[in-house]
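Structures are listed in the sections that come next.
Any read-out appearing in this document is the output of simple, stated calculations on the displayed coordinates, not a laboratory observation. Given the structure is predicted, the values throughout are model-derived calculations rather than measurements. Cβ atoms are built from the backbone, for glycine too; each structure is taken alone.
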Structure I
C-alpha cells in the first residue's frame, strides 16, 4: 500500500483527472440503481473498495441483494465475475484450480496441465466465506495479497484488476469457521448491509414480481477503472490529516506506547480492547479517505473524510475482550467513542472533532 512515486502531471491535469473520475463513478452509481433499490451507502463502500484496489467483507442477513449488487457492479464495469459458494467440504483446489494428467494420443506421452479455478476472474464473490474450514479460507490469502496463485511450484498471475468481495451471515453461527485475524486484516472494509426502509421494500417487491426486467449495461471497462484508481492516489492529503488518522488508529491499541508519543490509552480501550488496528489500518484509512474525498467532489482529504470511513475500516480490526461482551460493547461502539474524543493537531490548537457518522 505504499504511495506511488510523485507523478509529473500538473495541478490542472490532476484536477481534470479527479473530475473525470467523479463523473465516471456517478455513471456507475446510476447504472447500478437501475437494478438495486436503495443501499446507497453500501454501494458507495463497495465502489470505494474497488477504486482503492482493495477487498471487502459484506455482512448482512440473507435476501438483501448482496450477490446481485456485486454481480451488477461487475457488469457495469465490464469485468469478469465469478462466484464461489463456500461450504464445509470445499477444498483449496476448488478455488485455485488443479493439475490434471493429459495424454497425447499420438505419442502416448502424459503431461500435467493446470486447470484454472474460479479465482481467475476480476471480481470474485466468496459467498458465505465463514462456512468453510481455515485450510480452504487460507487458499485466498496469496491471491488477495500477491495477486497470484502457486500450484505445484508454478506461479500463475491473476487478472488485473482483481477484487475479492466476501459475504457473511451475521445471524447463523452454527457450522461456521471464524476468519483468522491475519486474513480479516487483509480486507480493506467490513461493510454492514441492513434492511431497506418501507418505501424501498415496496419498490423492490413491485420490480421483482412484475413483467418488466431491470438490467444494467456496461459504462466503464478495466482500463478506465485503473485510471480512477490512479486518480484516487493523486488526491493530496495534508500532514496534519495523516497524523489525525494515525492518532485514531494508534488509540485503538491497548498498552502500547512509544517514547515519542504523548497519547494516553483511552479508558474504553483499556477496559474493552485486547488488540487494536495495525499499520495496515492506517494505510487503508488514509487511502479510503482519499476515495471518499473524490466521491464527495473534494480535491483534497479533510478530517471528516477520515471519520466517514473509520467504521468500515476499523470495525473488523479491533478485537474486544470478555468484559466488552459482558457489557454489550462491540467494536463499533469503541470506534464511535474514539471518533468523539480523538483530537486534530493542526499545529495551532487541538480540538475534538466530534462524530460525523450517524
Structure II
C-alpha cells in the first residue's frame, strides 16, 4: 500500500497522503453514498477527511452544511470518530450571508462569525472537536482562482491577522479545535499569519489548502513552495484532477451524464485554448506511459516533496477506487522529465 502517513506542519497530526474530499455529498451524492465512501476509505487505510461549512458545492442555501451533516450521521452511526483526522473550514469574505443566522452584510472571519461557524459545524458533525480548522479563503479582498482585482481593493477593511489568530486561539484552548490552517491563500497571507503567531505567541498555521495539479503549478512558481518548506506548512493539494479535466472525461467536448461540467457548467477555470492544449498533452502523456490519466495526475501531486496530502473526490465508488489506487502507481524518472517538459512548454494555464 503506497498510502503513507506524514506529519502535518509542526503539529502532532499524522495524516494520510490521501485525503478524502467530500464536497459532492448532499448534492451529487446521497447520504447513503457518502457513508459508503467513508466506509471504503476506512477500509483502504485513509484517516484524513476534509469538509467545510459551505459544502456541498456548488454553494446554495438549501444544501449548505449538508456535507458536514452526512459526516456527522456516519460518525454517530459508527462511533469511529477517534480513528479519523477531521478537517473543516469557515468561509471567508463573501456575499453568501445565508451561512449565518444573524443579519450580516458579508460573511467574514470576525470573532462572532468564527464562534457561530464553529458551533454550527460541531453540531452538524456530531462531534465536540475538529482536528484541523481552516480559513476557506481570506477575510481580506484578494484575487482568487487567477482573477485580477483592482489595487484600490487593498484599501478595504479586513480582520487583522493577529485578531483572527486570537479568535481561533479561544477555541483551541477550549478543546473545540486542535490545529489551524489556511486555504486559497497567497504568500503574503501565509507569512503574515506566521509572523503574527511568532511575535504574539498565537496559534501557528499548520497547513495551506490550495489548488495544485499538472495545469496549475503556481504554488511552485509564486513563492509559496519556499515559504511552506522553510516554515513547515504542509500543502493539502486540492483539485488534483483539474475538476475532472485531467481524467480525460471531458475530452473532445464530451459531457458525461452526472458530471460536474454537465450539471453545473462552472469549470471555466479549466477552459481556454491554452488549457485545452495543455490538458490534451497530459492525456497523451498518460497514453505514452500506459497509465490511467487520473492516476497519473494524482500521483504527480503525491510525489511533490511539499505536499502533505492530496485531496481526492469522487461521486461513485468505482471512481474512488481509481483515485485511491493512484497512490500505488510507480512514478518514474521518465514521467518526471516529461511532466516538467510539458510544464515548461505551457506553464500553469489554469491558475
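Here are a few things to note about the model shown:
- Comparison of I, II by FRET efficiency 1/(1 + (r/R0)^6) of positions 178 and 330 (r between Cβ atoms, R0 = 30 Å, to 0.05) - largest value held by: I
- For FRET efficiency 1/(1 + (r/R0)^6) of positions 18 and 90 (r between Cβ atoms, R0 = 30 Å, to 0.05) computed as 0.10, the structure of I, II it came from: I
- FRET efficiency 1/(1 + (r/R0)^6) of positions 66 and 322 (r between Cβ atoms, R0 = 30 Å, to 0.05) derived as 0.75 - corresponding label from I, II: II
- Among I, II, structure where distance in nm of label points 7 Å out along Cα→Cβ at positions 82 and 202 as derived comes to 3.4: II
- At a computed 4.1 (distance in nm of label points 7 Å out along Cα→Cβ at positions 42 and 106), which of I, II: II
- Read-out distance in nm of label points 7 Å out along Cα→Cβ at positions 250 and 306, computed value 2.6, structure in I, II: II
- Read-out P(r) over Cα pairs in 10 Å bins from 0, in percent, for residues 114-273 alone, computed value 7, 21, 27, 29, 13, 2, 0, structure in I, II: I
- Computing semi-axes √(5λ) of the Cα gyration tensor in Å across structures I, II gives 30, 24, 21 for structure II.
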